[in-house]
Structure 1
Amino acid sequence: MSLPLLVAIVTVAAFAQGLTGFGFGLVAMALLPWFMDFKDAVALVAVLNLLVCIATFLTTRRHLVWRRVAPLAAASFLGVPFGVWALVRWDARWLLAVLGAWMIAFAISELLLARWWRPRFPEWSGWPVGLVSGALGGAFNAGGPPVIAYVYSQPWSKEETVVALQVIFGASAVMRVALMGGTGLVPSDLMTVCAVSALPVLGGIALGARLLRRVPQAALKVVAAAFFLVMGAKYLLAP
C-alpha cells in the first residue's frame with residue numbers, strides 16, 4: 001500500500017471524528033483492510049486513535065464529570081485484553097467476517113431504530129457496556145457503538161457527552177497500544193507511518209470540527225450508516 005493513500009484514509013477518518021465526535025476507528029477500519037493486512041490496520045489505527053482521543057479531549061476537558069465516566073472508562077480498559085487475545089489467536093478471515101457483521105448491525109440500528117427508539121441505559125449497565133466496547137475495540141478498533149449508545153441515552157450536555165467518549169476511548173486505546181506492542185503487533189515500520197500521519201490526522205480533526213455547525217447531523221448519520229452497511233456486507237461476504 002502506498003503511503004499517500006494510507007495517510008489520506010486516516011485523514012478522512014479523522015475528519016469524520018471531528019465532524020461527529022466519534023467514528024475514527026470505524027471509518028479507518030472500513031477502508032484500510034482493503035489495502036493492507038488486517039492486523040497491521042488494527043495496530044495502525046490503535047496508535048493513531050490514541051492521538052485522536054487526546055486532541056479531542058483537550059478541547060472539551062473542562063466539561064468532564066469523572067463520577068459519570070470512570071466506570072465506563074475502567075470497564076473499557078479491562079475489556080481490551082479479550083479483544084487483543086482474539087486478534088492474536090483468530091484467523092484474519094474470521095475477524096473480517098465478525099467486523100462486517102458488527103458494522104451491519106450498527107448501520108441497521110442507526111437507519112431503522114435510532115430515529116424512533118433510543119433506549120435509556122441505567123447507570124449500573126456502564127460496566128457491561130464498557131467491557132463489550134473494550135473487547136470490540138481490542139479486536140477491531142470499532143468498539144464505539146455500545147458506549148455511544150449508552151452515553152447518548154443519558155441526560156448529559158453535548159460537551160459532557162463528547163469529553164466522556166474521549167476519556168472512554170482513550171483509556172481503551174492506552175491498553176490496546178500497550179498490549180499490541182507487547183505481542184509484536186506494532187512493527188517498527190508502522191510507527192514511521194504513524195509519525196508521518198500525525199499532522200494530517202490533526203488537520204482532519206480540526207477541519208471536521210470547523211464544519212460541524214454547517215452540516216445537518218441527521219443527514220450525516222444516514223450517510224455514515226449507509227456507508228457502514230455497504231462496507232460491512234463486503235467484509236461479511238468476502239471469500
Structure 2
Amino acid sequence: MRKVIGIVGEGPIDQMVLKAAINRITGESHIYRNIQPEQDMLGEFGNGWKGVYRWCETNAELIPALFSAISPALDLLIIQMDGDVARKEKEVHCRCESTICPKKNEESPLVCRQLKEGNCPVIIPCRDHVNSPEGYRIHLEQLLRSLIGDPASKEKIVIVIPCDSTDAWTVAAYEEDIDDIEAVVDPWERIISLKKEYHGIRIPGHKKNTAIYRLFLPQIINNWDSITGHCGSARKLETDIRQWAMKS
C-alpha cells in the first residue's frame with residue numbers, strides 16, 4: 001500500500017536517490033513530500049547539511065504535526081545528512097564532551113562567532129567518536145536525534161547517513177571490486193567524475209546535477225543488493241524501512 005513519505009535532506013539529488021531506494025526496498029511507488037530543502041532552494045533554511053541542521057533545530061516541536069495535522073499526513077519522515085559532515089565540519093562537534101569552549105550551549109553552533117573568527121576550539125577528528133564511516137554515522141544520527149528530541153512519533157522517523165555521501169552508493173552500484181567504498185573521501189571527485197564519462201554516462205564539466213543522476217538511478221535500483229553489500233549505511237536504511245513497513 002502506498003504511503004506518504006516526507007524527506008528532509010541536503011538536496012534534490014539525495015532526495016532522488018532516497019526515493020528510488022525506498023521504492024526498491026518496499027516494492028511500492030510511494031507519495032513523497034520534499035520538505036527540506038524547498039523546491040525553489042531559496043527557502044527559510046537553505047540547502048546542504050546546514051539546512052538539515054537548521055530545520056531539525058527549528059522544527060522539533062512541529063514534527064508531531066506532520067503525522068496528524070497536515071493533509072495528507074505523513075506515514076514516515078526521512079532525515080538525511082551525508083557522513084562527510086562529521087569528517088570535516090567543526091559545528092557538528094561543538095557540543096561533544098571533549099570540546100571545551102566558554103560559549104558552549106549558549107547559541108547554535110551554526111552562528112558561533114568564534115568559528116567565524118577562526119577561534120573555534122573543536123579538534124577534528126573528534127576523540128569522542130570513532131574516526132570511521134560507522135563512527136560518523138553514529139555521531140550524526142545521535143546529533144540529529146538530539147536536535148529533534150524524543151517525539152511520540154519517533155518510530156515513524158528514519159535517519160539516514162550515507163557515507164561518505166550518496167555518491168558512495170552510486171559507486172557501489174557500478175563497481176564490484178572497491179573495498180571500503182564508504183571510506184573513500186569524496187567519491188564523486190575521486191571516482192565518478194574523474195574522467196569525462198562514468199560507465200558510458202557523460203559528466204560535462206565534472207559537475208554533479210539531477211539530470212546526470214537520473215541516468216544513474218536504474219543501476220542504483222537494479223543493483224541495490226550490491227549497494228547494501230558494500231555500504232553499511234544503505235543496509236541500515238533497508239533495515240529501518242523494513243521494520244517501519246512491518247509496523248505500518
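Read-outs: derived from the displayed coordinates by stated rules, not from any lab. As the structure is a prediction and not an experimental result, all values here were calculated from the model. Cβ atoms are built from the backbone, for glycine too; each structure is taken alone.
Between structures 1, 2, the greatest calculated value of FRET efficiency 1/(1 + (r/R0)^6) of positions 10 and 26 (r between Cβ atoms, R0 = 25 Å, to 0.05) is seen in 1. When helix-only ellipticity at 222 nm (-39500 (n - 2.57) for each DSSP H run of 4 or more, over all residues; to 500) is calculated, the result is -12000; to which of the structures 1, 2 does this value belong? Source structure: 2. One of 1, 2 was used to calculate FRET efficiency 1/(1 + (r/R0)^6) of positions 98 and 178 (r between Cβ atoms, R0 = 35 Å, to 0.05), giving 0.90; which? Going label by label, the one that fits is 1. If Rg and Dmax of the Cα atoms in Å computes to 16.4, 48, which of 1, 2 did it come from? Of the structures listed, the value fits 1.
Work out which structure the value 2.7 belongs to, where distance in nm of label points 7 Å out along Cα→Cβ at positions 106 and 210 was derived from one of 1, 2.
Working: 1: 2.7; 2: 4.2.
Label of the source structure: 1.
Among 1, 2, considering only distance in nm of label points 7 Å out along Cα→Cβ at positions 2 and 194, which has the greatest calculated value? If you can, show how the numbers build up before the last one.
Working: 1: 2.6; 2: 4.1.
Largest value of distance in nm of label points 7 Å out along Cα→Cβ at positions 2 and 194: 2.
Of structures 1, 2, the largest value of mean count of other Cβ atoms within 10 Å over residues 66-73 belongs to 1.
Calculating distance in nm of label points 7 Å out along Cα→Cβ at positions 18 and 202 for structures 1, 2 picks out 2 as the one with the greatest value.
A value of 39 for relative contact order in percent (Cα under 8 Å, 6 or more apart), calculated from one of 1, 2, originates in structure 1.
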